[in-house]
Structure 1
Amino acid sequence: MANVRTLYRRTDVLVLSIVLVILSRAAEAKRKDVVIMKNGDHLTGEVKKLESGVLYVDLEYVSGSIGVNWLQVEKVESSGGFQVQFKSGQRVAGTIGKVPEDAAPGKDFEVRGPTASVQEAAPNVINIESQKHSFWRQLTGSLDVGFSFTSGNSQTQANSDASVGYLSTKWSGNGSFTSSFSGAPGSSKTNLYEFQTLDEVFVSRKSFLAGLGDFLHSSQQDLDLRTTLGGGYGRYLIHTNENVLSWLAGAVYTHEGYISDTSSTQNAEGLFGVTYQLFRFDRYNLQSQLFVYPGLSDLGRVRTTAKTTFSVKLVNNFHTDFSFWDNFDSRPPGGGKRNELGVSNSIGWTF
């Protein structure tokens with residue numbers, strides 16, 4: 001169980017990071033940015049980000065951020081620093097401004113950097129993130145918790161998810177933790193803990209080098225801890241305000257320790273992955289990923305991990321998630337199950 005304790009320590013680091021982000025953001029002073037909508041509405045507050053076609057603004061008289069349709073924004077005046085990504089894949093840092101479309105056709109949005117300015121059409125802006133003065137303030141993420149109880153057999157099920165991400169004009173980092181527990185008095189109990197990190201270094205507007213780390217404990221598959229480390233090369237096939245599709249190919253090293261005995265194995269595996277995200281303005285989003293690991297040193301063995309989450313937005317920064325995940329192993333160790341899959345529903349908060 002020493003390996004599982006190591007996984008817990010990694011989880012503590014992730015949770016601590018999230019807490020530090022929340023505390024640091026509480027101390028930030030609010031700017032007086034101005035957003036003017038095409039129907040004439042004026043909003044005065046702090047522009048936070050543009051994500052999935054939604055521009056988020058913090059207002060002093062509203063609890064949480066409000067989201068407005070980016071395509072309905074007429075003008076933006078802000079003194080803050082931002083990181084901006086365009087549909088072409090170009091990433092630029094600086095202050096931003098938007099003028100009415102008829103005042104500068106095809107160039108109504110501008111990023112003013114330290115040495116030069118970039119002008120583009122507003123619909124070609126995919127992402128805007130506030131540029132903070134420290135690493136911790138630049139982090140974004142979410143927390144989700146779900147629980148169910150059946151009185152007939154006292155069956156208990158609990159699940160939780162936490163994620164944190166960092167984005168710059170040169171690289172991005174993402175970490176996530178998933179836990180699942182189920183059991184009833186007098187019967188067997190199952191548990192799963194997984195921590196995953198996926199980091200990207202942008203080498204061009206559409207391509208990147210990726211590093212993958214995955215740490216999995218699964219009682220159903222007899223895994224005390226499976227450590228997967230590796231990486232590869234990937235490209236974005238689609239990157240708009242509504243869809244993001246990318247692929248990744250490379251290789252990984254895997255070390256597996258088992259619950260039923262003290263033995264362990266080491267393997268080299270290939271890596272093929274696909275990630276997809278679908279967004280709809282201020283309503284819902286879908287995130288899906290699939291990783292396939294064909295055996296290189298253990299020929300004939302194939303592993304896959306898949307997860308799909310459908311998230312529906314609620315009030316303020318709250319949401320409800322419906323998730324499906326599956327871990328498959330064509331040749332599981334120690335007689336464990338080939339498949340471990342689950343379906344969950346949870347309530348979460350995004351920061």
Structure 2
Amino acid sequence: MKLSPGKIPPNLLREVVFKNLGAERAEVVLGPSLGIDGAVIEVGSHSAIVSMDPITGAMERIGWLAVNVNANDVATFGVEPAFFFSCILLPKDAEKRTVEKICVQMNDAARELGISIAGGHCEVTPDLASPIVVGCMMGITERKKYVTASGAKSRDRLILTKSAGIEGTAILASDRENQLKEVLNAATLKSAKQFYKRISIVKDALTAFKTGGVHAMHDPTEGGIAGAIHEMADASKLGVKIQREKIRVEPETVKICEFYRIDPLQLIASGSLLVASEPASAEEIVKTLRKKRVHAEIIGEFLPSREKRLIIHENGKTGVLARPVTDQLWQALEHSPTP
């Protein structure tokens with residue numbers, strides 16, 4: 001079985017990964033499972049939230065992304081990220097300036113979020129084509145004072161913050177600048193590169209959680225908005241119905257996706273947040289987020305039948321919400337369309 005780039009398929013996780021998890025420990029109250037952003041380990045009167053993610057498809061801001069993407073995972077539990085560990089893998093013949101660039105980026109990102117870089121590892125690894133940074137983030141909260149991506153309930157409203165394809169837009173604008181400048185004007189390209197500044201969802205998640213009525217949260221990464229919605233529905237054993245017209249796609253993202261002929265809903269989307277809220281609280285959560293200058297919209301609701309994964313298109317027709325096989329970023333990076 002040949003695997004595609006990106007996350008491995010859910011069936012392989014169930015058949016192989018989740019069957020090989022070592023010894024059972026009573027402290028691990030939430031371990032690996034579909035759609036869940038991290039683990040929960042109980043220690044005394046507190047719960048430790050731990051997440052891990054690699055940065056593999058972005059060169060320009062790899063260290064900065066490593067901190068922010070992992071911080072996002074912890075924040076989706078409604079918990080403030082606090083401690084970061086990194087594993088920096090460098091290609092042969094890497095230079096000091098590469099190490100310095102990655103570490104300075106991690107330092108800047110961590111300071112901005114109040115996170116301590118508590119440890120890690122750095123090495124030159126044979127056969128790598130470019131650097132990889134694997135991050136691990138931890139946050140501490142009072143015991144059981146958190147939510148998970150599996151907590152959505154039937155008829156919960158689904159809220160999306162910001163827009164689709166934020167991280168993918170920033171990566172492509174930065175790493176494929178020479179290609180894109182042939183079809184995008186300088187102002188549009190510069191704006192797209194600045195999407196990196198939108199990638200943190202720590203404020204989004206903590207604001208929503210503190211407002212109340214939140215049952216579950218999940219941040220879209222590989223597979224984009226569409227993939228994350230499926231993951232959230234999988235974890236909660238529910239179906240879902242969304243309205244395409246409610247999902248914001250910025251003009252920069254539209255233009256880049258049109259150029260590469262990719263779907264913005266399946267483009268890596270760190271920077272946006274999905275929130276499952278009890279119906280009575282959804283409007284208040286949206287209002288509070290907007291007061292914090294975070295765009296938010298109710299884009300759909302969860303359904304009792306887990307078999308129903310629906311999307312209502314702009315023309316009013318109802319279809320099946322596509323489940324990404326691989327992130328559209330890889331398709332864009334592997335192909336060089338001519339304008």
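Numbers below:
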| read-out | value |
| --- | --- |
| FRET efficiency 1/(1 + (r/R0)^6) of positions 121 and 217 (r between Cβ atoms, R0 = 41 Å, to 0.05) derived as 0.25 - corresponding label from 1, 2 | 1 |
| FRET efficiency 1/(1 + (r/R0)^6) of positions 73 and 313 (r between Cβ atoms, R0 = 25 Å, to 0.05) derived as 0.20 - corresponding label from 1, 2 | 2 |
| Rg and Dmax of the Cα atoms in Å, for residues 97-272 alone from the coordinates reads 18.2, 54; which among 1, 2 | 2 |
| Which of 1, 2 leads on relative contact order in percent (Cα under 8 Å, 6 or more apart), largest value | 2 |
| helix-only ellipticity at 222 nm (-39500 (n - 2.57) for each DSSP H run of 4 or more, over all residues; to 500) from the coordinates reads -10000; which among 1, 2 | 2 |
| Label whose coordinates, when mean count of other Cβ atoms within 10 Å over residues 41-48 is calculated, return 13.8 (choices 1, 2) | 2 |
| Cα Rg over 2.2 N^0.38 Å - structure with the largest value, from 1, 2 | 1 |
| Answer label among 1, 2 for the case where distance in nm of label points 7 Å out along Cα→Cβ at positions 81 and 105, calculated from the coordinates, equals 3.7 | 1 |
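No lab work stands behind these numbers, since they all come straight from the coordinates. Keep in mind that what you see is a predicted model, and the values were worked out from it rather than measured. Cβ atoms are built from the backbone, for glycine too; each structure is taken alone.
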